[in-house]
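Please go over the structures that come below.
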Structure P
Amino acid sequence: MVVWKLDRVGRSMKHLVQFIRELEEKNIQFRSLTESIDTSTPMGTFFFHIMAAMAQMERDLIAERTKAGLEAARARGRQGGRPRRLDDEKLRHVREMLKQGKQIKEIARLLGVNRSTIYRRLKALDTSALPS
């Protein structure tokens, strides 16, 4: 089997190694033109596995750095993700309007949020704030 480039064969290195193993079991040789890999030779097979190991190490290092960066950001008080449309101040306002007898639908329209956003934030605080 001849391909132009390795990334055309598999989505991940793990998938690629598994695919090459399946080819070997069927006595099918693999050749990548761009990376000059030819599994019909012992050196080509060795080179393929070295590249696979290096790709796995690179993925692991990226994951490790990402995790460390997220932990450092949290330690500095940063919170990832999308900003809340309904912050604590608006949530207090929602609770006041509910006590005044306004409906969730009307409150959502006034604040420019979905009803589900209000329900979700209220539920996160406590269930006593929800209208019956």
Structure Q
Amino acid sequence: MGFIEILVISIGLAMDAFAVSLGIGTSQKANGLRSILRLSFHLAFFQGLMTLLGWLGGSYIQQFIEAFDHWVAFGLLVIVGFRMIYSGFNPENEGYRQDPTRGKTLVILSVACSIDALAVGLSLAMLSVNI
């Protein structure tokens, strides 16, 4: 896999972190350099960690799920899609009540933002790309 392919994948993976950062920035709950650095560090750390974990997991389980891996991907996408539709129509959606760059909220945002990085790592392992 060449530099251009890796660059395009990394830009694509960074888009959700960018969207989360925009959302937190417009909420005006996270103020100051410390909040910015905390958010940036956690999002970047989890992006890298989840990609590595996906690759390690994919390298291990590739032989077990090759026959039905497309159905696993389909099922996961259906679940995520239905949850997104449900949350869009749910009238109880709320904004941030406190600084989202602290505590459990920050970890949940970082993990949720990095799920696609896990999938990319898994895909790279299935394609036998040596990272």
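No lab work stands behind these numbers, since they all come straight from the coordinates. Here the structure is a predicted model, which means the values were calculated and not measured. Cβ atoms are built from the backbone, for glycine too; each structure is taken alone.
Quick rundown of the values:
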item: Rg/Rh (Cα atoms, Kirkwood Rh) derived as 1.38 - corresponding label from P, Q; result: P
item: Answer label among P, Q for the case where Cα Rg over 2.2 N^0.38 Å, for residues 58-121 alone, calculated from the coordinates, equals 1.71; result: P
item: Test item: FRET efficiency 1/(1 + (r/R0)^6) of positions 2 and 66 (r between Cβ atoms, R0 = 30 Å, to 0.05) calculated as 0.25, pick one of P, Q; result: P
item: Structures P, Q, by distance in nm of label points 7 Å out along Cα→Cβ at positions 26 and 82: label with the highest value; result: P
item: Highest-scoring label, criterion being distance in nm of label points 7 Å out along Cα→Cβ at positions 50 and 74, among P, Q; result: P
item: Origin of the value -19500, where helix-only ellipticity at 222 nm (-39500 (n - 2.57) for each DSSP H run of 4 or more, over all residues; to 500) was derived from one of P, Q; result: P
item: Source structure (of P, Q) for relative contact order in percent (Cα under 8 Å, 6 or more apart), computed value 14; result: P
